[in-house]
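Bear in mind that the values in this text are calculations on the coordinates, not laboratory data. Predicted, not measured: the structure shown is a model, and the values here were computed from it. Cβ atoms are built from the backbone, for glycine too; each structure is taken alone.
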Structure I
Amino acid sequence: MADALIGRLRAIVGDSHVITDDAAMASFLADWRGRYAGQARAVVLPADTAQVSAVVAACAALRVPIVPQGGRTGLVMGSVPDSSGTAIVLSLRRLNRIRAIDPANRTMTVEAGCILSDVQDAAQDAGMLYPLSLAAEGSCTIGGNLSTNAGGTAVLRYGNTRELCLGLEVVNAKGEIWDGLRGLRKDNTGYALRDLFIGAEGTLGVITAAVLKLYPAPQAALTALVAVESPRHALDLLGLLQARCGAALTGFELMSTFCLQLVADQFPDLPRPFAAPHPQYVLVELSSNESSEHAHDLLESSIGQALEQDIARDAVVATSGRQALDLWKLREHIPLAQAKAGKNIKHDISLPVSRIPDFITQTDAALERAFPGCQPVTFGHLGDGNLHYNLAPPPMTTHEAFLAEQDAVNRIVHDSVAAFGGSISAEHGIGMLKRDALARYKAPVELGMMRAIKAALDPLGIMNPGKIL
């Protein structure tokens, strides 16, 4: 069967696009964080949707599992195969064409293998904005963004990837092509199939193309770093800025003092905006469709009010694009600083925005009781309730010893998330990493409906098996 399948796949996509050599396959099989590597029968790289359809149909005929893969930047082992070696990896990186841009409809039709930064650049070249922005934008793909319903730094203004997509093209588990590439903002003709595939991590079908929303390019974007006393003060600042700035507020990132000290230790060449440390920091971005003067006046007056009301302790407003970039580097280098300092136990969680301060206080205390000296590395998109709530080991504990406690740490954090009405996955997905935890925190009726959808759309169970469910 193996030889017959490989021969059929080579006939579909060409000999050079079916990889079976172990060394050549290695990079496609490894988790981005370097903690897991699976096995595969082959890595297949189709060139277009028709080839994806033929590959899936060939695998379905032989009941061979398929693991769709984009830019391999995921953090929950959602795009790597298991250790059985029975699956093929379906890499979509050759589906990288921008098919059309419709400025009047403010849409762009792109293939799943397009790199996010290339889509951003194409929108900019057309005088428009595609607002999805995240640290991996230079290597992650649109297909992966859609499959995980990626978030990023602009969710507060523009929403998650689901909100940025109007239509999809999908190859289902039989190999049939669903052409749902409709640039419609209103379409009430039955079930919202698009929304089933977005966030499904390739477990229901293979997204091959999408119609994305575009927005007018802002006339100005301003950035400020604001020092605050506590997460509660950060929440008060968010309320003040939302009331004064409305939709112009596009970014609101919380960072603890430990985060910025970690960045300073690992990247000493980056700027230090304040002479003395503060307990918490908020990175604020304001975009204006009027003028840079309007944005500047609005931001400065809003921060001035926050200082007068003792909501903020200090603030630095970027006066140039370079300074704004440097401030964003402080935020974006937190994960890089963590990686350089050693492995952490990481959590991508979401909570009602109003409950984040109490969650941080209570969960920090619970972890300190269980693991004295552990160091929370807390940062994230406070404006939309998404925290990256990570834990570094106590100073005298090795990273390996602390990682051995991961299950116990996760239980404390996730139980607290559930108690506060939150979610154990905000923007990274479930994959294999959180699959077992999902069964603990999802209601049986909810899991039952998810399994029914999976069974209906993938009755053979070949689409990215072992992920989510």
Structure II
Amino acid sequence: MTTAGRLAGTTENVYGVTVHTFKGVPYASATRFQAPTAVTSWTGTRDATRFSPAAPQPIGGPLDGLVPGSYSGPIDEHDCLTLNVWTPDPSAGSSRPVLVWFPGGAFTTGTASQPVYDGARFSAEQDVVIVTCNYRLGALGFLDTRTAGGVANCGLRDAVAALEWVRDNIAAFGGDAARVTAFGESAGGGMVLHLCASPRARGLFRSAIVQSGATFNTLDETRAALVLDTVLAELRLSDAKLLADVPVADLLRAQGTAAGALLATVGMMPFHPTVDGDVLPAAPVDALAAGAAAGIPIVIGTTTDEMRLFLDLSGPPPPRDKLCSRVGRMIGADAERADGIVSTYEAALATTDANEIWAAIFSDIQMQVPADAMRNAHHAHGPTYSYLFGRPAVNPLLGACHGIDIPFTFGNFVDGWADFIGLDARAEATGRAVRDAWAAFARTGNPGWPESPATMAFGRDTVDDDPLRARLSSLAK
């Protein structure tokens, strides 16, 4: 089945299309804190009917339960670098677009085997090949251990290795190696954005889709060293070389406590890709501005209410002056400028409710501003497209929060997602619109609407001219 050996997968009928599925296919192996080594062969026919274990990750952590479908299955440090393939026709000679998915989870949780990422419906409906990939997470994936003989960015290196496997093997599954689209949501979208910035990934994909994954959280060497030192302190170790022998469970506990200790200095997601001068020469916004992804069409978008997932908006709104002070502290603005920002949001949202205004400002600062910066950085070097996903959750306090788009992307409203989003005919239509756009983009490099600043509003199915411009302009210095 592949250049690596034969695979025994499964088939199923999906909307009248026979979809062939191959699960748990190894693309690489890796020693702890070292770059991955490609898996090039195995003996006989490999069973590809079951998913592999996930990369080591905390089970039941602070992110668990925020959205449906948190992973609770087996983990294995040495058997997690695998991928899964769904294809309508695995025969050589066919040539379908390929979409390679990197799952999210704050770079510390998640796996390609979650039921919501099942690629059967997407593959059958759009006549494309779907690939979902695991990569190393947390300290094992993103701790910078170069001073101890390791490498930085193990997880990002894994993603490059997965794409190399796709390049070398996807033709045997009916896929076109020249029409590969990398896509992902949250940290998975962040992985895609960092792949766009990496010279190691150049030529491995033709186009990219970043779903709620653009941030300014890329680490520099100073902050990466602080993360390493904090993990060592939590483990009471004086030498980073000793990390190679720390039991996985102990390392996971240490990364959890270290993340809390680092919040004030490094910020959210301290286990994150690092500028290392090798696989990642520059942070994405700088790399894109310098033309690192020149010629690659990129879609970068968000949900409309990203950070409401992480905010408690059930209490009484604070007084306006308190809101202004909070905004000023967050962005380093004086009282006059903070007041002007709040006034802009009051007008844009047609409300004086401080909770609603804070949710919008916080979401924009954390997600919309970086997404806009990435689009602007790439715009001179390649086709750049924008979208907003606006279908809300059933809970009105959440709105169209971070992660709400996940089940729509694959058409799998499972594990509680149907109740979470209020599945109905309109929701199904919105999901179909997303998949139609992503498949068209994989085929042609155009999702079906004009380039940025035009913005597709999924959920309303309209194209607006950068509907958040006034809000984002008020935040710009």
Structure III
Amino acid sequence: MVSTDRVRWYRPRLGRCRTICQWALVLAVGLSFSAVGAASAGTLAERVFDTTLANGLKVLIVEEPKAPVVTIQVWYKVGSRNEVTGRTGLAHMLEHMMFKGTPTIGPKQFDLLVTRNGGQDNAVTATDYTAYFEDFAADRVELGLRLEADRMAHLLIDEKEFIPERQVVIEERRLRIEDQPAGILGQTMRAVAFQANTYRNPAIGWPSDMLAWTREDLVQFYRTYYVPNNAILVVVGAVNKDEILPKIQALFGPIPRRPDPPKVVTQEPPQIGERRIYVRKEAELPIYFAVHHVPNLTQPDSFALQVLAYILGGGESSRFYLKAVYEKQLASYAGADYNPVHVDPYLFGFSAGPLPGKTVEEVEQVLYAEIERLVKESIPDRELQKAKNQIESEFIFSQDSVHTLAGLLGRYEAVASWKLLDGFLEGVRKVTAADVQRVAKQYITQENRTVAILIPTKPEAAAAGAGK
């Protein structure tokens, strides 16, 4: 399903559906690419082989012989951002159907084939892309390629499979959004923060749209977006480029190019005033969310915004945590998050959980007092460098896994270009204290803020009993 927060790796989840979990722990500071002994020599740009087949399929290959394993990933440049009103959630539903068989692989056989060959498979649907992967021992690489080429060209979308799977997705929405206070609050917040951009829609879809889906909707969606000229094949591991490329050409080359998918042209207008919403839902404690519109990874300010996110909310030594949790003892958690890997400008977010007896207003006041202090007072060199070291070490160690490295390449290429990764460390290292203060002052403002507050309610039965 649905998440695009920072650099993350995959893990299985409920039923057929997939998600991404939080990325690796901070392991060291002050490192460079040359310091990672397990990684191959050379810069990322030198290690990635980049080519495009005649049918438009982008192919990225990284030879990484440190372990006899390989990951095969196919990234389609389509997510909930590409959906229209009345048909939201189709990208996610199609992700489920991609495991329902082809003329050569029957229903439920895809996972079985992977497992019998000692591999694992998964998928993810997000706002800007949908991705599929298989991880194998290196000698099974051709099997992974065959599986992905087969369903790119020959997917069966059978009515008998579609109807029950739609019910699975409807139930998933209930479990993951409607029954979760934070889930329903986040969905409502995004719907208010974005007025024009389709980021306002939940990637899993709106309930009425889900009930209206038809098999024909999915067939049309598949034919429009699951085309080689809208896809990226990433292969990373113990492979030889000169040996694997002819196999890729033989398997994927015959798949015909189709018309380029329609472009999304709607742009979000500037926010010109605070938006504040309240959601009442059964819960034990309130929740506080606030988001601000900010640039994406294609803009230079993205580096300073990432450093700002770490200074404010990057762990238990961050300003928000120290002030709201440790010193003031107002909240059980307080953090900040910024994910620049989107096609369009996205959001810089705060979150906090007030403790029993404490109010959302008290917590909010403390968080924005920290913003004001950051803008007005000098940021200590040690604090700035610590944040930059955290970002750098996480970025480097995320590439120690062939799977996560492939995921980085796929995500960046799906929204912009994988080549932006090669300038990432330099961009972070150049960030100054003045840069961090400038972006905080420019973007983290009341006029550019959408606040969502969960007001906890008692269970209906208990509330009725209390009133007698």
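In terms of distance in nm of label points 7 Å out along Cα→Cβ at positions 156 and 340, which of structures I, II, III is highest? Show your work: numbers first, answer last.
Details: I: 2.7; II: 3.6; III: 4.6.
Largest value of distance in nm of label points 7 Å out along Cα→Cβ at positions 156 and 340: III.
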Value 77 of volume of the Cα convex hull per residue in Å³, for residues 124-163 alone was derived from the coordinates of, among I, II, III, structure I
